[in-house]
Structure 1
Amino acid sequence: MSTTKKDAPSTCEMERINWIEFREWVPAKIQTVLLPLGTLEPHGVAPNGTDILVPVAMAREIAPRVNAMVAPAVPYGFTGILDAYPGSFTIPEDAFRGYVRAVLAGLAKNKFKNIILLNGHGGGQTAVLSALAQEVGRDTGSRILVVNWWSYCSDVTLDVFGEDGGHGAENETAYVMAIDPTLVQRERYNPQMATALPPPNTWSAYPFPSTIMLYREGEGYPKFDLEKAKTYFTKVNDKIARLIQETIKKWDMAGV
């Protein structure tokens, strides 16, 4: 993600910038870093890496708007009930927790004041990240925001598609289509690939019988509408960028 602007670094991506330029910009001119996190697991006819591709694309798109660097993604996560499917991974919780904690501490050591976790994967990973945000924030004095984009943007899903989404469903599939339509193999899609998530304390299964998990019965089946996908991509990114901007502004106002 290069830029020719004189008021910006040569790149916002940490793995592409050299140490000399990094030192010139952080923290004097850039105090915020975006950290994408995901995992590898099935998503219907979208890629196994959907949970990585989405937050990485999101970070790259919004970084200039929130004056942030983009850290390399944490690609392996705490997967769970879908890790029996081909190409999936689950990292044990203690290993995942320790690794992410070290990454956050490293970002704080590199003088980022605001660390924004753009999380692409749900399940037990969300609770781990929320706990780590408090622990590392207290230990380092950094300010940490964890964003679970699909949940925070559920209203955007309803606005664009007129119904709820799901895992590997209309919303996630659409975001990936907006990144690169060739990554979604719609010719392999069958509605029977989808199952509504059960209400709490009713039933559970390992592995879960479907890789498309609908949040609501009868809603969220992929329609593969590229124009709506592009609209969804834009509206999701806009909402996430606003949240980051508003959170940093309120941190500053509070003097924390």
Structure 2
Amino acid sequence: MRPLLELRNVTKCFGGLVAVNNVDLQIEPGRIASVIGPNGAGKTTIFNTITGIYRPDAGTIRFDGQNIAGKRPDQITAAGMCRTFQNIRLFHNMTVLENVLVGAHTQTPSTLWGAMLRTRSFQRAEEKARQEAIRLLRYVGLPAGLGDQLAKNLPYGQQRRIEIARALAANPKLILLDEPTAGMNPQETEAAIRLFRRLRDELGVTVVLIEHDMKVVMGISEYVTVIDYGQKIAEGTTAEVRKNQRVIEAYLGRSAPSEQGPVGEGS
């Protein structure tokens, strides 16, 4: 099976700092995968390089068979890849519904003249996008009638769900979730895990997470890639990764006694 996303020898530097060093990564379609590692390991830089925020200094990035290295973020979104951010990036002075509609712009056919003259075809497309945005808000578990509220007035957990709904509005094949359960209480985290599974099982969206919560990672991931100091140090199933000595050392330190147990146990 051809990988949906494939990185080969990807490197990203900032001045003299090598943030991502010769990383290979393969994500198969229909998989829920995680990228993990200690703070500052380079995980978000990898996401930023994949999604066009940064241009790789070396290596290739292929998505759905196409080379996307160096493409703009909007071009990558239009190709079928969307993401959320570690620090929520909503338009806080726009309504919840308007935020989701921003994500739908790549799927809404329109012309400059159609928008200016508000032709019937433009109005039909606009209403279709609006109804789809309402459906997506319900799909991610937000209460009915929330669409007219300003995004900045909602609790943190609900803002996370708006971000996911906005990403889904672009009809992605792959969604990258950067720390999607950060700041959530245990009940919100469990609900988020169920939602991530539904994205794959019901919508057919491949899901890749950056996540610090090892209970989330070990509970949902089918494949895990571990990054440390910008390099890939391990990959495999959750069972394989949690027993990997290099992973244990990266998280607990090289002098960590073996009695601490594998990563994820007791946490």
Figure out for me which of the structures 1, 2 the number 4.2 belongs to, where distance in nm of label points 7 Å out along Cα→Cβ at positions 151 and 239 was derived from the coordinates. 2
Upon calculation of relative contact order in percent (Cα under 8 Å, 6 or more apart) from the atomic coordinates, which of the structures 1, 2 produces 20? 1
FRET efficiency 1/(1 + (r/R0)^6) of positions 63 and 127 (r between Cβ atoms, R0 = 35 Å, to 0.05) - structure with the largest value, from 1, 2: 1
Label whose coordinates, when mean count of other Cβ atoms within 10 Å over residues 15-22 is calculated, return 14.2 (choices 1, 2): 2
Working back from -13000 (helix-only ellipticity at 222 nm (-39500 (n - 2.57) for each DSSP H run of 4 or more, over all residues; to 500), computed), options 1, 2, answer is structure 1
Ranking 1, 2 by percent of Cα pairs over 19 Å apart, for residues 79-174 alone, the structure that comes out highest: 1
Ranked by Rg/Rh (Cα atoms, Kirkwood Rh), which of 1, 2 sits at the highest value? 2
For structures 1, 2, calculate distance in nm of label points 7 Å out along Cα→Cβ at positions 55 and 183 and state which one comes out highest. 2
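We did not get these values from a lab; they are worked out from the coordinates using the rules stated. Bear in mind the structure is a predicted one, so any value in this text is a computation, not a measurement. Cβ atoms are built from the backbone, for glycine too; each structure is taken alone.
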